[in-house]
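Heads up, there are several structures right after this.
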Structure P
Amino acid sequence: MVQRGRAAGAALGEDPMAALSALVVRVPERVRAAPATALVRTPFGTMTLEGYLPTRTLELTVHTCDLAAALGVSADAPQDAVADAFAVIGGLAAVQGTASAALLALTGRRPLPAGYSVL
């Protein structure tokens, strides 16, 4: 994972802000133009664009909260992003057979088991 992050940073080249600005324009256009059933290759396998995009929302939302916490600032993520993130996490918990533990914890009935994570 660290290597992927370093490679992604290096791929931004000499002017990372210009590269990011170009991505901000190019990526939404490509996503809008692609069918929901378009296949996306990831390091973890192939999935549809429709299935892939919510995982990116999860990552962006969680890492935004991580950065805010590290900087000591409030992290009020957009409600839509948080709802999408919870849907992905809930789906992962269901597939792993741990959704009941998560549900009980999120409703204040029990703490999560030590070391619990769906990732």
Structure Q
Amino acid sequence: TPEATIAGIKALYQVGKEGKIILICGGADKGLDLGLYVNVVNIFCKTVILIPGTGTNKLLKNYKLKISNEKAKDLESAVPKALKYGKKGDIILFSPAFASFGQFNNEYERNNMFLNIIKKLK
């Protein structure tokens, strides 16, 4: 949910280290208001990498991201895009804020795919 992503961003935020979070998010719309979510992302994140879905489309159409953002064709291509924006000390946060409908069977499959992508980077 957007609320879970907000909690993750706030947990990782460090005073004096603004703009260190690169957020990978996106997916299917669940009909939730994104106003507070977008405000928090704009304040605390450096870049947003967006994975496809109806929620991503809603976010881009109805809200203004004031930070750099880039679309990825899928989760597997989102990670290298996030790394491209990162510098030493930055944080890459995968917290979709949207449902995984249509791309994954459930959130566990989505999480496992992310972990496997990260493991391949080693």
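Given that helix-only ellipticity at 222 nm (-39500 (n - 2.57) for each DSSP H run of 4 or more, over all residues; to 500), derived from a single structure, equals -21500, which label among P, Q identifies that structure? So the calculation was done on P. P, Q: which one has relative contact order in percent (Cα under 8 Å, 6 or more apart), as calculated, at 33? Attributed to the structure labelled Q. Ranked by distance in nm of label points 7 Å out along Cα→Cβ at positions 48 and 72, structures P, Q are led by P, which has the greatest value.
Largest in Cα Rg over 2.2 N^0.38 Å among the labelled structures P, Q is structure P. Structures P, Q were shown, and mean count of other Cβ atoms within 10 Å over residues 24-31 at 18.9 was computed from Q.
FYI, it's all coordinate maths here, none of it is from the lab. Keep in mind the model is a prediction, meaning the values are calculated, not measured. Cβ atoms are built from the backbone, for glycine too; each structure is taken alone.
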